[in-house]
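Pasting the structures in now, so scroll down.
Just so it is clear, none of the values below were taken in a lab; they were calculated from the coordinates. Bear in mind the structure is a predicted one, so any value in this text is a computation, not a measurement. Cβ atoms are built from the backbone, for glycine too; each structure is taken alone.
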Structure P
Amino acid sequence: MSRWEPNARGRLEQAALDLYGERGFEQTTVAEIAQRAGLTERTFFRYFADKREVLFSGAGTLQEMLVNTVASAPDSAAPIDAVAAALEAAGTLFQERREYSLRRQSVIAAHAELEERELIKLASLASALADTLRRRGVKDPAASLTAEAGIAVFKVAFERWVDETNQRDLPQLIRESLDELKAVTAGK
């Protein structure tokens, strides 16, 4: 193996998803992932703490993007609209990586331990959004309720998106889910 290979992280992610799909998450080893990517185990561990992290390594980037979008929303934006803008921006990123997202979700859905980790990630995102809303002057419980509702909207839209047969885009499904929530809370 050469000392330097371009896009090692991406190759490891691809190799892991391929193997998880072929052999299953639990049956796949780090050594197999590294070998499939044409890299060493040592290289794998430069990028990921363990084989689960291949599926969750983007959480920090996602959180940063959501928080920055809410923080930069106009002061006149209602809290739910600031969160909606962030969710739609995230939806656009996921849309660009649809195939990867679908494959990733398939692996997660097949393992309770990974589903639990996904729920922890979503709770962490909600907490970060609530903190950002508080910094914008939104008091509790409104900040927490808005953040939790936003993550619930994202989760419902995402579930519809991965099961969607007509291939509607994720930002559209986020808007529709938010509209549904607004209609329910308005008593319509």
Structure Q
Amino acid sequence: MPRVSESHLAARRQQILDAARVCFLRNGFHATSMQDVIAQAGLSVGAVYRYFPSKAEIVEAIAEQYSAQVWAAFAELAEGDAPLAEVMETAVDIVNEAAGPEGPMRLAVQVWAEAMRDERIGATASTIYSRFRENFVAMAERAVRAGELPADTDARAAGAALFSLVIGYGLQKLLTGGPDRAAYRAGVRAVLRGA
């Protein structure tokens, strides 16, 4: 029997994740069964279970995949040399896009809910969001060095607060449809000026 290529295996795995994403966005994690994912993927039961023995493993894989994309965008901001206010405006833009109708923020909220009841998903979420927060700590450290934040600023605390401003915007956007992105960016800028 011919050996299946790595690219074929990766494509099949992605096909399952894409199908699950459609199902999760449409019905949520709890209302989506493995049968729903199998039907959406158009694969056999055995093919899907070969890659993902459980729905929780699919949830984890989707969380890790999307978080890698968002983390890379935040890491790029943390490594740059733009002023903190500009960096935060760009971070809000990233989350604004992620909170769109097909965006990963809609799945992130479901992951947060699952993290409260599933220890394994909770550990994954903790790792993901701790990594995100470290980017904002790096931004705060750079802002302290640049004199944008007071010299005695606790960069870990400031980074956590900056991260909360960005995640909080995405959550508000999902739950209420607002605030307006430009208004929020102006608000963040005003808060930073006050610092």
Structure R
Amino acid sequence: MELLRGGCVVCRGPGRALCDGCRRRTVPPPSTRMRQLGTLHALFAYEGHGARIVQALKYRDGRRLVGPLADELALRWAEVAPAAPGLVVTWVPTSGHRRRDRGFDQSELLARALARRLGATAAALLRRRPGPAQTGLGRAAREASAGYRATARTGGPVVLLDDVCTTGSTLRAASAALAAVGSAPIGHLVLARTP
């Protein structure tokens, strides 16, 4: 596994994990409405710089990106959502296999960091059911394989976080599991949205 040694993951310039210049070049896609989800808010498109950022986070032990990305997610959430007392931030969990390989779940790290910035609670409300990884699957296969169950119910409003949204099937399955126990998300946040 290639470890990030320092500097920007996009331009390799010295300094922070994501330099200001490269961050400015990752223009956020517009918030979009998705079937059975409502509005989805993303930091950037999953292409070019945005794809490199997500890939560094997931596949090159980019945990040092968590802080800067959580800062950006908190700003994005503040732009689109009113203050919600008792907010709970949860995440779409990665597979056990991916978590073991990476040593972490990138969405969990982001959700916990985001919750701290929002003065909210982070809670693991979902478990992934056994099945193949979503990466590389087409729409039909994603819809068929996405499966989650809620492990807890919360009394407060919930925001659901994931790293990448391609077809929306993963977020729909996770949202449905939360709704089934009375914790339907009030919003959905992702790092990147495929164009």
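semi-axes √(5λ) of the Cα gyration tensor in Å was computed and gave 25, 19, 16; which structure, P, Q, R, did it come from? Let's see the in-between values first.
On the way: P: 34, 18, 14; Q: 37, 18, 14; R: 25, 19, 16.
The value was obtained from structure R.
Given 1.7 as the derived value for distance in nm of label points 7 Å out along Cα→Cβ at positions 40 and 72, which of the supplied structures P, Q, R does it correspond to?
Numbers: P: 4.0; Q: 2.3; R: 1.7.
Corresponding structure: R.
For which of P, Q, R does helix-only ellipticity at 222 nm (-39500 (n - 2.57) for each DSSP H run of 4 or more, over all residues; to 500), calculated from the coordinates, equal -27000? Don't skip to the end; give the middle numbers.
On the way: P: -24000; Q: -27000; R: -10500.
It traces back to Q.
Here distance in nm of label points 7 Å out along Cα→Cβ at positions 56 and 96 has been calculated and equals 3.3, so which of P, Q, R was it run on? The partial results should precede the final answer.
On the way: P: 2.5; Q: 3.9; R: 3.3.
Source structure: R.
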